[in-house]
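Colleague: Okay, got some structures for you below.
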Structure P
């Protein structure tokens, strides 16, 4: 276990959000030191007297080892700002969530994602449009992000799965508290080809106040937000507002001026959202051709320093794994593990007898 349990500890304390977490890391260097600090030190780090006392009280009530054991037992993955795997697009927004709880898997390809959101009281028209858009996105290798709610959200998730695509749900509860309960089966399917994500601690029940912050993550993870149907007070409009603040593309599906479910989307268009008349309208805004090239490039670019060192050692002439180890100056087990992963990614090729060559394709220079 690493220092993630201390991130979780502070995440469990009401009043410790992104700004204060950042302040603690900046002052103490790591959250383990912050967790073990006294009241005076916490106050020096920027916490008020009451919040410092609250932290000290929480330390006596929270058994971090027990909390961590429960998280591991449920197969929940924890990502923090400090992790390379933390979603790069989400890290771009103002005050990104310090801790993400994940069931399933967030992949690098999920950087190419579009949020599809809308009303719970979806009409037959809304259902048809949602299915067409989600199918289109899945067919083009774009991850569908939504909130697992009834109506448009659930249809978007279900359609993406049926089309063989990936889909991610952001919850307004802990990842162990699936809401609504009738979507537990859908959530299980999504964990096989996508993920269930929340920044709320394990055990957090769904609450009305949790959903606006949840919507901020939905838009933050996405290149664009598509609003299918939304009444004038719909939560989907909150997602669109966050998208605008985050510089994301906003699309709205126009509808009848007489339909309550289209009042919100029509208003979005009036305010400047792009009217989505066909799924192909997404093509230009998202530049899908460029995305395919970016995805291909990601697969052959080194993802860490070890891979970069291995690629620097390799050329078109076969090189034995022992020589690679000598040149990279790393333990053989680390080299072997990196080579196995790089072979899967198409970055290197084994040519027999534990000899490898680099698969450069159009890449000409790798640096550590």
Structure Q
């Protein structure tokens, strides 16, 4: 798409300006495919049309209709991630898979790091915990740098050396260090959010706690205001891990403290690059989490997405696994120094 006053993406001069980034994108993709081959992963291609595009509160899918020859129809959605299909493949017996998936996010704001349509690199390992998934993400970052002989990842004036040792920090440590908030004290023993305790902690930290804000709203506000700016200042990749359970709908609870879940996010130069889980495979708990998330989506937006009943059936057969989703265009941007996601997308 072209904005007011912009030349179209297929303008010869504009394409020439972007082409170096696009060729680098191809080089990085080839290198990452090589890494997966060396580690005995199988590449898969998940169908983009799904019964449900995903069931997280702030994710919205593009809706369409599949028509039969007699004109009867079925509502389907372009997926926001290949996750549901990948998990069914694990239930079917696959053990290591990856997908360079074209994914779609409705209600997504256009920005240098966001697009309505982009590429999600997603991979799964059975019999592996979330830490192995995080190690995979760090190794893929290194492979992308090696492919272009890059020495640094760069974004908006910030720089991280390729050989910088990663920093691992839990959400509880991060909130305590940079926001002065006892995150564990804002959760009930079984992992539900204590909204009143959080609002009090937020106010004591000097942040706003509007009466209408939910526990999740307060968490996001504190994360964006205090934690993420601190992460951006760290001149190393940062693995932020052990998320509170209300913020990890698809991750299993931590064995040592069920108030938290086996979720991590990888940040580089302040950019959220990857998101991974020790996957929740209990269909009863997953259904309850989905239903709660969709009730909140309906409250906020007036409608909610359907549940994928086949996924819930497949979870009963799925082995323990880790799964990671990495924004492929963001990795290309960090590695090449591109300033906008449109510079690294072949067509817009």
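Throughout, read-outs are computed from the coordinates displayed, never taken from laboratory work. None of these values were measured; they are calculated from a predicted model. Cβ atoms are built from the backbone, for glycine too; each structure is taken alone.
Colleague: Out of P, Q, which structure matches 5, 21, 26, 23, 17, 6, 1, 0 when P(r) over Cα pairs in 10 Å bins from 0, in percent is calculated?
Modeller: Structure P accounts for this read-out.
Colleague: So relative contact order in percent (Cα under 8 Å, 6 or more apart), computed for just one structure, reads 23; which one of P, Q is that?
Modeller: Values: P: 12; Q: 23.
Matching structure: Q.
Colleague: Still on this structure: Can you say which of P, Q returns 3.0 when distance in nm of label points 7 Å out along Cα→Cβ at positions 67 and 219 is computed?
Modeller: Only structure P yields this read-out.
Colleague: By the measure distance in nm of label points 7 Å out along Cα→Cβ at positions 187 and 323, tell me the structure among P, Q with the highest figure.
Modeller: Answer by largest value of distance in nm of label points 7 Å out along Cα→Cβ at positions 187 and 323: P.
Colleague: Taking mean projected area of the Cα convex hull in nm², for residues 59-122 alone for each of P, Q, which is largest?
Modeller: Working: P: 7.3; Q: 6.0.
Result for mean projected area of the Cα convex hull in nm², for residues 59-122 alone over P, Q: largest is P.
Colleague: To continue, here is another question. Kindly point out which one of P, Q the value -13500 was derived from, the read-out being helix-only ellipticity at 222 nm (-39500 (n - 2.57) for each DSSP H run of 4 or more, over all residues; to 500).
Modeller: Answer for the origin of the read-out: P.
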